[in-house]
Structure 1
Amino acid sequence: MPLYIMYFNLKDGVSEEELVEKTKAWLSYLEDKMEEANTESSKLYRHHFFGANHRVYQMHFEFEDFASWDRLSDLLQKDKEGSRIMSEWHSLMDYKTHYDEFVREIPL
């Protein structure tokens, strides 16, 4: 299973409570719209005293396969409500310090 990891700081003035609220709304929406959305495995982490900005977060999403990412992209292009909820969630993030990565475990 591929793991999608987002690293980000919050914009100034955004509270962690607001981030949690918007994250829950986004995950709930995904759960309703995508069968393969495994939102129960999603995790939100906060780093303490890491880097110049002490509000660094990580969001982990698991996907069944890489095609799930394509289906999510298709959904967001066609579904205005989903796009709005995701945009509201992303609007909390400072994109000057944001980056993403996909990770795949290699069995030994």
Structure 2
Amino acid sequence: MATVVFPTGYNLTRDSSFRNASTEQFDVMSDGAPRSRTVTSKRYVTINCRFNALYRAEKDTLEAFIYANSANTITWTIDGINYSGRIVSDHQTSMTGILFNISFDFYAEII
């Protein structure tokens, strides 16, 4: 498994979402009181990545990257924040008119 950099020139659409994982888990004790435990000191996020209005060449390049690197660790800087993670879902391709849309989930550590 290699570490690769996400290709430049691709910007997430505004409907992409970021789900930040908690560093703690909460348990409810037998008396009903909540108890928290720290499960990690690292910060993880699942990003529902969406790219809309791609021309065919852009779509083909992005799909080729996904096919070639979905098993690799991917580093990616989004809005000035550095991430290191993997594509954790199948990718989906659709069309709007003559343009293409691609979406997938990226699970990463904030580094």
Structure 3
Amino acid sequence: MALKTYQTTVALNTLFETTLINGLGESLKPRITSIGGLVTIYGSENEPVGLTLANITTKMALVGDDVTIKAFESFPNYIAVIQKSGTSTELVISCIQIDSVQTII
């Protein structure tokens, strides 16, 4: 089965600008699902300037750690998803439109 219209595959180590999609479909809350590995999610309300993997903890707030599946009460304007361990073979966000801003090195 293919992804639903309100689901998007997420690229690791990328800063995304987020927008809540109207009509949550079959989901009650926005969520992210990682299969095969654990991810760490960071968020910020303002676009972080000069963001790197080395300084992400000083530029963005921790949203979730050791995540395989997580529903959100609210969502920041910007997110980044970083592989913590394993290898995520599926990484999908639901009910959130994401637009790539930059790759994080």
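Each reported figure results from applying straightforward, stated rules to the coordinates on display, with no laboratory input. Values in this document were obtained by computation on a predicted structure and should not be read as measured data.
To test your reading of the models, identify which of 1, 2, 3 gives -500 for helix-only ellipticity at 222 nm (-39500 (n - 2.57) for each DSSP H run of 4 or more, over all residues; to 500) when calculated. List each step's numbers first, then the result.
Working: 1: -12500; 2: -4000; 3: -500.
It was calculated from structure 3.
One of 1, 2, 3 was used to compute Rg/Rh (Cα atoms, Kirkwood Rh), and the answer was 0.97. Which one was it? Don't skip to the answer; put the middle values down first.
Working: 1: 0.97; 2: 1.10; 3: 0.94.
The correct label is 1.
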